[in-house]
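Quick note: the coordinates plus some simple rules give every number you see, no bench work behind them. What you see is a predicted model; the values in this text were computed from it and never measured. Cβ atoms are built from the backbone, for glycine too; each structure is taken alone.
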Structure P
Amino acid sequence: MPITSLTNISVPTEAGGSNSTLLMPKLQYRFRILFEGFGTTGDTREMTRQVMNVTKPNLTFEQITLDAYNSRSYLAGKHTWEPLTVTLREDANNNVQKIVGEQLQRQFDFYEQSSAVSGGTYKFQMRIETLDGGNGANGANVIDRFQIVGAYLESVNYNNADYTTNDPMQVTLNIRYDNAIQFGEGGDGDFSGVGVTTPRATAEAPGGTQATGGSNTGQQ
């Protein structure tokens, strides 16, 4: 079979060059999480090594309903970032337990029953990075990154001890955060997706298409 026939293993699209090879997908298991400002020791490498899985950011817009004469229309209201869930393996040296406990103590001192002064004293950041599969001498390159900011532990579940299973002990973190921005492989200056500069739509743009400049009359 001629190698050129592989270009037809795809979905035909319109215009020239409609048939081209499929793009390499991102693989779910090629990722890492880096914690910044988490706990009090400052060294969270053991947290990164013990991650089992993570849910990526999910976004929801509240609905604004505008009732009119014979109909209604809808607008996007305020948005909400849904909490993340991170599952960690417990280790025999208690590293994960210790670092998670430090973060909880920053939020609330359970021994003295003393609350944190403000959110700025305990909120942390996370980087959820998709990797290219490299390792060792080849090194791992970052394909994209979600930067999670203004985060705190909403709940912590230390799960179970169980005689009937061979599974490791786990700690599940539910993480509430204020915002998430996406970056590409170029690092902090390479905005990709959420956070990228996008022209604002104006009322003069017919059909709701995006346009720059011009006056905005406040029409819906």
Structure Q
Amino acid sequence: MTYTGDVRVGGPSDTRHIGGVTLTKIAVGEMHNNAYLLVDGTGQGLLIDAAAEPGRLLEMIGDTPVAKIVTTHQHPDHWQALAAVKAATGAVTVAHPADAPGIPVPTDELVEDGGTIAFGDTVLGVTHLVGHTPGSIALTLGAAGGEPHLFTGDCLFPGGPGRTTRPEDFNSLMGGLEERIFGRLPDATWIYPGHGNDSTLGAERPHLEEWRARGW
């Protein structure tokens, strides 16, 4: 079956293979959050955003030994299931130090901009983006063949950056996206956001000036 990334709360997950990594995407909770399970060739897994509905997340995880759970930022809709999933899996929790105090489950591993998150034989790159929250992070999986896969949390969606409440926060987020995301990664980069459908940097890049002009 062909992966589309179009998942709905209460509906099935969607799965694709990226080099030696299997990615499964599911939508959960009242805020229609996306959660992503990565499983590499060693059989170890990593979960991005234990957002809600722990029963559904644990059903998706199954027998996979989840080494780490990454919380992309501190907003409550992204960690509602974190305590339950950590208790069931024993996984290490990961977040940026600027947002970790806002996550009620203690963070075991703190990561900074330019750092990495490893599980099994796989390494994800960390990009810190300030604006949606002080400690939002995006994660890059560099696939064989030069097509990166980018998990953006609520920092970047199809159609624009994530929500900000002050002009300085918007300018910070846009500057980070322009410099650290669009400035460093190719158009073929696949975007996996915290809510809704996927996109690519190539599809979004022509709209950067439009986003700047409108201020959101």
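If P(r) over Cα pairs in 5 Å bins from 0, in percent is computed to be 1, 7, 17, 21, 22, 17, 10, 4, 1, 0, which of P, Q is the source? Comparing all candidates, it corresponds to Q.
Each of structures P, Q was scored by FRET efficiency 1/(1 + (r/R0)^6) of positions 92 and 108 (r between Cβ atoms, R0 = 30 Å, to 0.05); the highest score is held by Q.
Name the one structure among P, Q that helix-only ellipticity at 222 nm (-39500 (n - 2.57) for each DSSP H run of 4 or more, over all residues; to 500) of -2500 was derived from. Going through each structure in turn, the value belongs to P. Comparing FRET efficiency 1/(1 + (r/R0)^6) of positions 12 and 124 (r between Cβ atoms, R0 = 41 Å, to 0.05) across structures P, Q, the highest figure comes from Q. With Rg/Rh (Cα atoms, Kirkwood Rh), for residues 28-99 alone computed over the structures P, Q, the top value is the one for P, the highest of the group.
Given that mean count of other Cβ atoms within 10 Å over residues 52-59, derived from a single structure, equals 13.6, which label among P, Q identifies that structure? Working through the options, I get structure P. From which structure (P, Q) was mean count of other Cβ atoms within 10 Å over residues 76-83 calculated, if the value obtained is 11.9? Going through each structure in turn, the value belongs to P.
Structures P, Q were shown, and distance in nm of label points 7 Å out along Cα→Cβ at positions 44 and 172 at 3.3 was computed from Q.
Out of P, Q, which one gives 3.9 for distance in nm of label points 7 Å out along Cα→Cβ at positions 20 and 164 as computed from the coordinates? This figure was derived from Q.
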